[in-house]
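These notes open a run of structures that come right after.
Computed from the coordinates by the stated procedures, all read-outs in this text should not be read as laboratory data. Being a predicted model, the structure only gives us computed values, none of them experimental. Cβ atoms are built from the backbone, for glycine too; each structure is taken alone.
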Structure 1
């Protein structure tokens, strides 16, 4: 039987692992579409993850550096500061540089990979997949 990582449009792009030093796992959902972010946060909360929402890249940096989540679920196509730019800023900050950052976008994987800053992401999940696929991807990075 194939795992949900093999059957869904999700990809592991790095060997990064986050150590679960506290419970529950902290996940910051970053998206400019509040309803979608709320839905993902509700599902991850059922999966016993503590979630917060940031409505855009600038808010992701402010919330991320103060709350220090274990995982960022990052949309890419956002106004003012896109997911690539926000991820670069988070990687430069010592408080968030080692967090897992998953690209969670409607963009095709090949399109995301073509961007020079895509190397900052640890994984990819295309929007529209079962939320279980996102959970499986997040759990892949947890030690």
Structure 2
């Protein structure tokens, strides 16, 4: 079974100072022991990089691109990339209209489109409610896995 990791999971997982870090390390180790395939998308990595390199005063981590690269490499070597495909764009556009998506929700719709195209039915996220509008996708909050 494949599970997409939302960006909010990736950020906390690779940030030892985050209060959720220890919980996520345990959850992800257990999922891997259960033979779950943990996945990410290019969009996740872009959002991850954005937050890592954005200044602290703008709600980022204020890291250099070199440090962001090391953390991104950690994701790329441990998780499975769901590659961008032309069909993701088509499904995403359909979701935008069907689910009446607006504003920042376009990013979650793009993740959902990637999940549909790659046959991924589960996403681990701290924002389960953001994915409730997408039929056939089960959002799992870390508290459900602890």
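Worth a mention:
- For log10 I(q)/I(0) by the Debye sum over Cα atoms at q = 0.18, 0.24, 0.25 Å⁻¹, for residues 14-61 alone computed as -0.74, -0.99, -1.01, the structure of 1, 2 it came from: 2
- Parent structure of the calculated result -0.33, -0.75, given that log10 I(q)/I(0) by the Debye sum over Cα atoms at q = 0.11, 0.16 Å⁻¹ is the read-out and 1, 2 the choices: 1
- Distance in nm of label points 7 Å out along Cα→Cβ at positions 38 and 126 from the coordinates reads 2.8; which among 1, 2: 1
- Ranking 1, 2 by relative contact order in percent (Cα under 8 Å, 6 or more apart), the structure that comes out highest: 1
- Computed 0.75 for FRET efficiency 1/(1 + (r/R0)^6) of positions 22 and 134 (r between Cβ atoms, R0 = 25 Å, to 0.05) - originating structure among 1, 2: 1
- Entry that produces -10500 once helix-only ellipticity at 222 nm (-39500 (n - 2.57) for each DSSP H run of 4 or more, over all residues; to 500) is calculated, selected from 1, 2: 1
- When mean count of other Cβ atoms within 10 Å over residues 30-37 is computed for each of 1, 2, the one that comes out at 11.9 is 2.
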